[in-house]
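Read-outs throughout are calculated quantities, based only on the coordinates presented, and are distinct from any laboratory measurement. This structure is a prediction, so every number in the text was calculated from the model and none was measured. Cβ atoms are built from the backbone, for glycine too; each structure is taken alone.
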Structure I
Amino acid sequence: MTIQLICCSHSPLMLKDLPPSQAGDQTAFFDEMARVASAVRAFDPELVVVFGPDHFNGFFFDLMPPFCIGAAAQAAQDWGIEGGPLRVRADLAQACVRALYQRQIDPAYSHDMRIDHGISIPLVQLTGSLARYDSLPIFINCAGDPRPTLQRCWEFGEAVGTFLAQTGLRITFIGSGGLSHDPPTPRLTSSPPDVARRLIQRHKASTDELDAREKRVMQAAHDLVEGKGPCMPPKPDWDLQFLDKLCRNDKQALTAITDEELNRDAGFGGHEVRTWVAALAAAQQCGDLTLHQRFYRVVPEWLTGMGIVTSFKD
């Protein structure tokens, strides 16, 4: 089987044309993503599998699964991204769930999955649209404590890859999230009652609520550039160590990462590296991989350590 693996950071702030704090960094990231997108087009996958997080737009604490496989999915209108349906292989999604149940791994599944920018940004950046290719969207809970361990994320990804290896399809795997960042995402235990209710109750944000959220995050980004809190700045040392572990396919080191380490060193958003770990575990079941770090820079106005790793050079 021929496969691609792409692990890439996302930040919704990249959609807002913010002034660069360091000349050339934003352009360098976009240019590298464009080169990776060109490789995807040349590869012409029969299936795109995206492991991604959610930011309390589709998954809430009313019922928070550790993993969910979408048999149908709709992208939210999020940070200016045009919403709409993905081209999901429902038959493949259901067969995957059945296969995982046989391996004693029990993901949720959805015939009406709502995704946000955690999945829609890489789909649009790398393929040009939400529905250019058949896809399999896979949610991993990275924001809602308690989260699945990195070990369990590896096992889950490995099981998905074992199933997909039997299909004979040409597959692009994407892990979307991270690296270190600490956005002002509300935390259930420290939020006022009205905010906590919105994290628990399945809630479609109004236009006013979305605008207020964007303004709050953009203000946090401005404050970070100015050297102010409350957001913890990205940690390039931690990011580069993680990228090294990933590129060496060091399962032991990757699965040993704890929530305590992520909270301390990578920030609240750093938990999204779970998607990279699961994508790697899945892809390696489908073929031999040699990973290459293509890009890494901290982009403060995006709040994030921005990285790109692929299984191919071009």
Structure II
Amino acid sequence: MSMSVDRVETSGYTHTCTLCQAPLGEPLIKGVESSGRSYDVCFCEACKVGITCPVPSREELERLYSREAYRGEEGKRFNRAVEFFVFLSRKMRKRRVKRYLPGGRILDIGCGRGLFLKVMRDDGWEVKGVEFNVEAGSTFYGIPVVGGEPASWGFPEGSFDVITMHHVLEHLPHPKEMIHECRRLLKKGGLLMCAVPNFLSLQSFVGKGVWFHLDVPYHIHHFSEEGLRSILRESGFRIVTTRRFDLEMDPFGWLQTLLNVSGIRKNLLYNMLKRAELKQGEVKGRAVDLLLTLVLLPFYFPLSFFLALCESFFLRRGGTLEFHAVKE
């Protein structure tokens, strides 16, 4: 979603929250190097949301999300084995949607190449998509996609039965406005399904600046469960389900975070799983990094599942959150 961006001053850390304009204190996470710059994350005690400082400009966001940098051939990002698992996860997401409605009109905000919408269309749903960087008028599956500001999307009020935003809200400069727009576009009783990383998760606490799901500067806002729950309620939604475990996101989030905190080159395993064309220009890991990854994987892989289950179901602080909310 191409949305206007206001710069946040970092001198002395006297800047204000992008959501409520309350003063922000010293950063909780400092000096995260990414895309040739250094970023901090400050936390707003009023909103219970972290803010990336400085906020990337519109031009920086457009460069970060260019198709060449973010997705490869046919919009795919990973090797075949991982892509098959991604496909299965989209089928599981469809099942979660259908617990509420058997069919209807669905909008996926941040639809990427449109895989989830293809799954829904194959099930008989009428589908539409929104994507940050639209270089063509449709996805790789021939699904119509719009971009730009919400006012330019052209969808009338009450157009959809379901709106999904999976790991999109954290990328937006103005997430509250997007939640308000979702409410406008939904029919009364319509479902909003919204998933984000959990900034106050055990994963985040262990990983800190190398937590896999921190992902600055792509992630501008870093939500806690309390923070996002408050935004949804203030926007006129009634939360019906809160999921704190995601098989696609949480175990791998732990796995890559554990490897990162072990001193191995940051996100090396994740980058190894990408398609070949997306690895071009990336700095390769040292031989010792590759060796340590292979040695630690047999230990960290089962540990990651154990930690993901513990934090999600016992501590109730899962690495990711998914809210199912109904328009009142």
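Compare FRET efficiency 1/(1 + (r/R0)^6) of positions 163 and 259 (r between Cβ atoms, R0 = 30 Å, to 0.05) across structures I, II and report the one with the greatest value.
I
Suppose distance in nm of label points 7 Å out along Cα→Cβ at positions 35 and 291 works out to 3.6; of I, II, which structure was it derived from?
II
Of the structures I, II, report the one carrying the highest value of relative contact order in percent (Cα under 8 Å, 6 or more apart).
Top value of relative contact order in percent (Cα under 8 Å, 6 or more apart) goes to structure I.
Output the label of whichever structure in I, II has the greatest value of mean count of other Cβ atoms within 10 Å over residues 83-90.
Largest calculated value belongs to I.
Work out the source of -9500 here, i.e. which of I, II gives that when helix-only ellipticity at 222 nm (-39500 (n - 2.57) for each DSSP H run of 4 or more, over all residues; to 500) is computed.
Answer by label: II.
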